[in-house]
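In what follows, structures are represented as C-alpha cells.
No value in this document is a laboratory result; all are computed from the given coordinates. The model shown is predicted, which means the values in this text are computed figures rather than measured ones. Cβ atoms are built from the backbone, for glycine too; each structure is taken alone.
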Structure 1
Amino acid sequence: MRSARYRFAVLIAVVFVSGFAQGLLLPLLAILLERAGVSSSVNGLSASAFYIGILLISPFIEKPLHKFGYKKLIITGIALTCVSVLILPLWEAIWFWFILRVLIGIGDHIFHFATQVWLTSMSTEKRRGRNIAIYGVSFGLGFGIGPVMTRLVEIHQALPFIVAAALCVLSLSLLIRIDNEYPENITTPDVQSTWQRYGKVFRMSWAGLLGTFGYGFIETAVHSNFPVYAIRQGLGIEAVSILLPAFAVGALVFQVPLGLLSDRFGRKPILMISLFIGGMSFLAMNLADSLVYLTTMFVVAGLFLGSLFSMGITYMADLLPRELLPAGNILAGICFSLGSIFGPLIGGFAIQFFKEGSIYYTIGGMMLILFIAITFFQQSQSKQTVEGQS
C-alpha cells in the first residue's frame with residue numbers, strides 16, 4: 001500500500017516525462033520538416049496532428065476511466081506514446097509522421113486526462129492551486145529540457161526519439177508500484193445527459209477553459225512556428241535552443257508563486273494579469289535588437305504565460321462540483337487541443353504571408369483577446385447555485 005504523498009510524487013515525475021517528450025518532438029519535427037523543404041503552413045498543419053488526436057479521443061475516455069481506474073488509463077496512454085515515438089524515425093514521410101503524431105496525441109491525452117482528474121479530485125480547494133502548479137512545473141521542466149535535446153539529432157537522427165522512449169519506459173516502471181483508484185461517481189450517464197453535462201460545464205467554467213485554450217495556442221505557436229520563423233530570420237538552431245528553454249525557465253520560476261497567489265487572491269485576477277503582461281511582452285519582441293533582449297522577453301513571457309494551463313485547470317475545478325470534474329477535464333483537453341490546432345495554423349500562415357514580426361503579433365494579439373474575454377466573465381453562476389438548481 002503506497003501513501004498519497006508517494007503517489008503524488010510518482011504522478012509529478014511521470015508528468016515530467018510527458019513534458020519532455022512534447023518539448024522535444026514539437027521543435028525537432030518542425031526543424032526536420034523545414035530542412036526537407038516543407039512550407040511553413042504545411043509544417044504547422046503537421047504539428048496540429050498531435051492535437052487532432054486529443055480531439056478524436058476526448059469523447060471516449062470518460063467511460064474507460066470509470067471502468068478501469070486512473071492507473072490503467074495512465075499506463076495505456078504512456079505505452080501508446082512510447083511505441084509511436086520509437087516508430088517515428090523509421091520513415092521520414094509527412095503523412096506517416098502525421099498519423100503517428102495523431103497516435104501520440106491520443107496517448108498523451110489519455111495520460112493527462114487521468115492524471116488531472118486524479119490530482120484535482122484528491123486536492124482540497126485551499127491546496128489545489130499549489131498542487132496543480134507543481135504539476136505544471138514538472139511538465140514545464142520537461143517541456144523546457146526537451147528542446148535542448150534537439151541537438152542530439154546532429155549525432156544521429158534517431159537518438160532524440162530513443163531518449164524520449166527510454167524515459168517513457170522508466171515512467172511505466174514507476175507507475176506499476178502505485179495502487180489503482182477510481183473516480184467517486186462510478187456510474188456513467190447516457191449520451192444525451194453527457195452532452196447536457198458538457199453544456200453545463202462550459203457555462204459554469206468557460207473562463208477557466210479559455211486558460212487551457214490560451215496555453216495550447218502559445219505552446220504550439222512557440223515550439224512549432226517559432227523555430228521556422230527563427231531559421232527564416234537568420235537566428236539559427238542555436239538561438240532556438242536558447243530561446244525556447246528561456247520561455248520554460250520563466251514558467252518554472254513563477255508557476256508555483258502564481259498558484260499560491262491565486263489561492264490567496266483568486267484565480268480570475270491572477271489569470272487576467274498574466275494574460276495582459278504576457279501578451280504585451282510578445283508584442284515588445286518586435287523591438288528586439290539583440291539575442292539578449294529577445295531572451296529576456298521570452299523569460300518574461302514564460303513567467304506569466306507558462307502557467308496558463310495549470311491556472312485554467314485550477315479555475316475550472318473551483319467553479320465545478322466534484323462530480324463534474326471528469327467532464328470538465330475532458331472539455332479542458334478539447335479547448336487545449338483547439339488552441340493547439342489554431343496556434344500552428346494561424347502562426348504558419350502569418351509567417352508565410354506577413355514575414356517579419358508576424359509570430360509575435362499573432363501570439364501577443366491572441367493573449368490580449370483572451371484577457372478581454374475573461375474580463376467579462378461573471379462568477380454569479382457559482383457551483384453552489386448550479387448544484388441547487390440541478
Structure 2
Amino acid sequence: MVLNWIWISFFLIAFLMAAGRSLFGGDLQVWSDIMNASFDQAAFAFEISLGLTGVLTLWLGIMKIGEKAGVVEFFGRLISPFFSRLFPGIPKGHPAMGAIFMNISANMLGLDNAATPMGLKAMQEMQSLNPKKDTATDAMIMFLVLNSSGLCLIPISIMMYRAQGGAANPTDVFIPILIATAIATIVGLTALCIRQKIKMDRVIWGWLGAIAATVGAITYFFANLPADKVQLYSTFGANLILFSVIIAFILAGIRRKLRVYDVFIEGAKEGFKTAVMIIPYLVAILVAIGMFRASGALDVFTGWVQSLVAWLGFDTQWVGALPTMLMKPLSGSGSCAMMLDVMKTNGADAFVSKLAAAVRGSTDTTFYILAVYFGSVGVSKTRYAAGYALLADITGAIAAIAIAYLFF
C-alpha cells in the first residue's frame with residue numbers, strides 16, 4: 001500500500017509542478033521534458049533488464065549447482081541459529097536460508113551483480129512457502145529491509161568512481177561508508193524485529209555484536225594500510241572470495257557426481273525467465289522517478305531545504321549532497337549520476353563530494369530492490385516493507401552526514 005501511494009505521488013507531484021511552471025513561469029518546454037524522460041526511463045528499464053539477463057543466467061546457474069550439491073543447504077545450517085530467529089516463518093534446513101545467506105554475503109562484499117541473482121533466488125524460495133502469493137510475508141519484508149539497509153564491508157564501485165574523478169585519495173570514504181552502513185543495518189534490523197515481535201535474545205545480540213566487531217576489525221585493518229593499497233586489497237579480497245565460491249560449488253557438484261554442466265543450464269534457464277518477469281516492475285518505478293525529476297520537483301525541494309537550513313543557522317555545505325541522498329532510494333544509476341555531478345562541479349576532494357560518496361554508499365536503492373525482488377515473484381501487496389526500508393535509508397543518510405563532518 002505504501003509503495004502504491006508513493007508511486008502515484010511521483011506522477012501527481014510531477015504534473016502539479018509542470019502546471020505551476022507553465023502557468024506562473026510560462027515554461028511550456030517542461031511537458032516535453034517530462035514525456036521525454038518517461039520514454040527514456042522506459043527504455044532504460046528494458047536495458048537494465050537486458051543487462052541483468054546474462055548475470056542472472058550465470059549466477060542462477062551457479063546457484064543451481066550449489067543447491068543440488070548441498071552447499072546452499074550447508075550455508076543455511078551454518079547461520080541457522082541467527083536466521084531462524086529473524087525468519088521464523090522459514091523451516092530449518094529450507095533452501096531459502098542458504099540463498100539468503102549467499103545474497104547478504106555478496107552484498108557485504110560489494111558484489112552487486114552477484115547479489116541480485118542470489119536475492120531473486122531467495123525470493124523464489126520464500127514464495128514457495130507463501131500461502132498468499134500476492135502478499136509479502138514477514139520473512140520477505142525482513143529480507144528486503146536487510147537488502148535495503150545495504151551492509152557493505154567493501155564499497156568497491158564508489159572507490160573506483162572517486163579514482164576516475166581524480167580524487168587524491170579515492171579510498172578516504174571507505175571507513176565513513178563502513179560505519180554508516182553498519183548503523184543503518186543495525187537500526188533497520190532492530191526496528192523490524194520490534195515490528196514483527198521477534199524476541200531480541202542473546203543469539204541475535206551476539207550476531208549483531210559480531211557484525212559490529214567485524215566492522216571494527218576491517219576499519220582497523222584498512223585504516224593502517226597505505227592509501228594506495230586499500231582499493232587494491234579490497235578488490236582482490238572480494239573477487240577472490242567470489243571466485244572461490246564458484247569453484248567450491250563446482251567441486252561439490254563433482255563430489256556429488258552431478259552432471260554439473262547440465263545442472264548449470266537448468267538454473268540458467270530460470271535466470272532468463274526471471275529477467276523477463278521483472279521488466280514491467282522496473283518500467284513502473286523508473287518512469288515515475290524520471291518524470292518526477294524532469295518536472296523540477298527535486299530541484300525545488302533541494303532549494304527549500306537549503307534555505308531552511310540557512311535560516312536555522314546551520315552549516316549548509318551538506319545540502320549539496322541532498323540530490324544524491326534523495327535519489328539514492330529511488331535509483332542506483334540516478335544517485336550515482338548525482339554523486340558524479342557533485343564531484344564534477346565541486347572537485348572530487350571537496351567536502352560535499354566526499355559526503356555525496358558516503359551517502360551513496362550508506363544504504364542501497366530501496367525502491368529498485370522492492371520493484372525487482374517483489375516483482376520477480378509477483379508480489380503486489382508489499383505491506384510495511386517500504387516504510388521500514390526507508391527508515392534504514394534515512395538512518396544511513398543521517399549517519400553518513402554526521403560521520404563525514406567528523407572525518408572531513
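Structure notes:
- Label whose coordinates, when distance in nm of label points 7 Å out along Cα→Cβ at positions 77 and 149 is calculated, return 2.8 (choices 1, 2): 2
- Structure from which 1.03 was derived, Rg/Rh (Cα atoms, Kirkwood Rh), for residues 45-180 alone, options 1, 2: 2
- Read-out FRET efficiency 1/(1 + (r/R0)^6) of positions 213 and 301 (r between Cβ atoms, R0 = 41 Å, to 0.05), computed value 0.55, structure in 1, 2: 2
- Winner on mean count of other Cβ atoms within 10 Å over residues 117-124 once structures 1, 2 are ranked, highest first: 2
- Taking Rg/Rh (Cα atoms, Kirkwood Rh) as the criterion, the top structure among 1, 2 is 2, with the largest value.
- Each of 1, 2 could give distance in nm of label points 7 Å out along Cα→Cβ at positions 37 and 277, but the derived value 3.2 comes from 2.
- semi-axes √(5λ) of the Cα gyration tensor in Å, for residues 133-316 alone derived as 32, 25, 15 - corresponding label from 1, 2: 1
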